[in-house]
Each structure stands twice: as C-alpha cells, then as structure tokens.
Structure P
Amino acid sequence: MTDTETLHLGRWIHLKRRNGWEFAERSNPKGAVIIVAITRQGELLFVEQYREPLRLRTIEMPAGLIGDVAGSEHEDACSTAQRELIEETGYSANRIDYVVGGPVSAGMSTEIAHFVRATELTEVSAGGGDESEDITVHRVPLAEAGAWLLGKGAEGYPLDPKLWAGIYFAHHDAAGRPWLE
C-alpha cells in the first residue's frame, strides 16, 4: 500500500499525492449538493455568482457543501439542499427527492456531488446568499432552460456540463423514469 503525502492543508481542500498522482481532497467527506429547483410555475431556478478560481461570474444550479456550517455537520444532502435553497434563492421546498450522487472529477478530486430535485417551492425570503455571496437568481421556464443556458454561454458565462444533467433530472429520475407529480 502506498502512503499518501500531504502537499497542503487548506480550510476546505487538502492537496495530496499518491502513486505519483496529485489530487484535491475535500475536507468535508459528505461532498456537495446540487439542487434542481422547479417553481410551481414550471420554472427552473439558476443562480449567477462570481467564482474566484475562474475570475468570472458563472451560471449554476443552487448548491452547497454538506455539513459545512457549525451545527450542521450531520446533515444529509436533502437537509443541506433545503438550507442552501433558502439561502441562495429565497425559496423553500415542500418536497425534496434525492436523485443520485457521484464523483465530480474522479481524476482530480475526491469531491462527491449529490443531485436532489426540489419542488412545491414557496418564496420565503429575498435569497441572494450569505454575507460572503452576491447571488442573482434566474427563473427560467423549464422548456426554455437549455436554450437559455446556451445563450448565457454565448455571452461568455462558463457552463458546467452538470447543468444539462440537472435539466434531465428535472424531468426524469436517475433510472430514466419520468417523475410522478
């Protein structure tokens, strides 16, 4: 068995080397949750925010780290989704379904992302994130979401391929079955 060498310890990411392979290890082993949030009007919620690694504003689905807030260390993906959905978008979900989870970039990171689908939304606050965030919420008709994203890409926004997986999960569960409403 080969030992793992620690190259750097950060607050959220540890840089490691094993068998000549360098990778990032998340300090919160539960990973992140990506929220496919659909309003009662059939709109998909996207968030726009600045991301320092890219030095650009990005379009994303609401998301957050699982167990990253003091007192929430034992949260699961669905509980984190509710907390992050309210914080980022101002919406609360009456129904959250777990969809699927897996590695984000298996060749570079240990991070696991979990998709959930949030429906029966009620607006409870302005959203916009916490004091460290400047989030703009976009409500896009689900039928227009793919074209809207391509338009944002043409404007120069980086688009994570997980956005299209999220659109798929708005319509289907992980087995490909349509959601029963």
Structure Q
Amino acid sequence: MDYSKRLTLLHALCLAETFDDGDGKKPNISLDEYNALDSAHYLASFITFNAIQAADRQIAFEHKNNFDMLSVYQTYALLCFAFLTLPLAQEDMKPDLTAAQIIIAKTLFAGLPEAELMEIIESGFNKFKLIGEAEAEHWSEFRENLDKLNLSFVVAGTDDDSPHSKEEVLPLFGQLLSQLCEAFDAG
C-alpha cells in the first residue's frame, strides 16, 4: 500500500471512530473521497488534540492563563504535519505549509477570534522554524522521536501486522507534547 493510501485510510478510520452526529450515523469512509494532504491536516490535528488530552492539558485553560502555550500546540501540530507528509515526496506530493498552518489553527482553536488565530499561527511558525533549524542534541532527538512516533502511528493504524495498535501509540504523543511545553515554559 502506498504511503498516501495509508494516510487516507487512517484519516477515514480515525474520523469514523470519533464522529458522532447524535443519531448513530457514521461518516463517509470511501477512500476515494480523501486525499493524502487533507488527511495529513486532519491527522496532525487529531494527534495534537489527543496529545493535549494525554498530557492533561486544556486549550481553554491555556487560552485564559498562558496564551503563548497555544502557539506551542500549533508548533507541535505543524511538526506532526511535516513528519506525516515527509514520505509523500516519494509520491511527488508537496505539502503547502502555509495552508496547513491556517487549517490546523482553525481546527485546533475553533471559535477564537481571527486576530488571536493569526498571533498563534505566527508565534507557532517561529517556534517551528526554531526547532527545525536547531542543532542542539535535545532538539535533534525530539525531532527524531516525533518523526518515529508519527510513522509508528500510521503503521499501527493501517497494518494488521503491526506489533502495536494506534490506541497504544497515541498516548505517547502526550509525552512528547509535555516535553515541548516544558521546553517553552522554561524559556
């Protein structure tokens, strides 16, 4: 199975698991309705929401008490998006990071005023560039661990022979998010 098909399959599976319109109907999970880049937007947000929960954090609390932490969540989602889309280059697919920033922010922070969204996007992207360009060993290790975890999640969710389920892998994202939050809380 091509990597792009894995992303669309995982998107459909995660959406089907979390979708609840109140009457028990399931969303359309025809893979023809999805494309890999849209799936990466969804999955980066899905992973980040789950990481926030696993790290015992809340967007509403951070919005009131530590607004800059929202940009850390945005950074984390962008990093997930980047690692989810990296293998797509082998299939000649190129992600649009500018569009991804906006889509992810509107997904993660739905309901916030546009001015706040723009501040989160700008600050998140600055942190994203900082982490991406950092040569310090701890940042290199963080990037490597997040990359491996994203790949593990995709495999766990789409390969019946995977040694782990996606439900086992998903909480590990919370640990990495906690590390990122601590790094930016510490200065």
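For distance in nm of label points 7 Å out along Cα→Cβ at positions 12 and 148, which structure out of P, Q has the highest calculated value? Show your work: numbers first, answer last.
On the way: P: 2.5; Q: 3.1.
Top value of distance in nm of label points 7 Å out along Cα→Cβ at positions 12 and 148, among P, Q, belongs to structure Q.
With relative contact order in percent (Cα under 8 Å, 6 or more apart) as the yardstick, tell me which of P, Q scores highest.
Details: P: 24; Q: 28.
The maximum falls on structure Q.
Ranked by FRET efficiency 1/(1 + (r/R0)^6) of positions 108 and 132 (r between Cβ atoms, R0 = 30 Å, to 0.05), which of P, Q sits at the highest value?
Values: P: 0.75; Q: 0.95.
Going through P, Q one by one, FRET efficiency 1/(1 + (r/R0)^6) of positions 108 and 132 (r between Cβ atoms, R0 = 30 Å, to 0.05) is largest in Q.
Of the structures labelled P, Q, which one yields 0.35 when FRET efficiency 1/(1 + (r/R0)^6) of positions 124 and 172 (r between Cβ atoms, R0 = 25 Å, to 0.05) is computed from its coordinates?
P
Supply the structure label, taken from P, Q, corresponding to distance in nm of label points 7 Å out along Cα→Cβ at positions 100 and 164 with the calculated value 2.1.
Details: P: 1.4; Q: 2.1.
Structure of origin is Q.
For which of P, Q does helix-only ellipticity at 222 nm (-39500 (n - 2.57) for each DSSP H run of 4 or more, over all residues; to 500), calculated from the coordinates, equal -24000?
On the way: P: -5500; Q: -24000.
Among P, Q, the structure yielding -24000 for helix-only ellipticity at 222 nm (-39500 (n - 2.57) for each DSSP H run of 4 or more, over all residues; to 500) is Q.
For the read-out Rg and Dmax of the Cα atoms in Å, for residues 68-155 alone, a value of 14.9, 41 was computed from one structure; give its label from P, Q.
P
Laboratory data are not the source of any read-out in this text; all were calculated from the coordinates shown. All values reported here derive from a predicted model rather than from experimental measurement. Cβ atoms are built from the backbone, for glycine too; each structure is taken alone.
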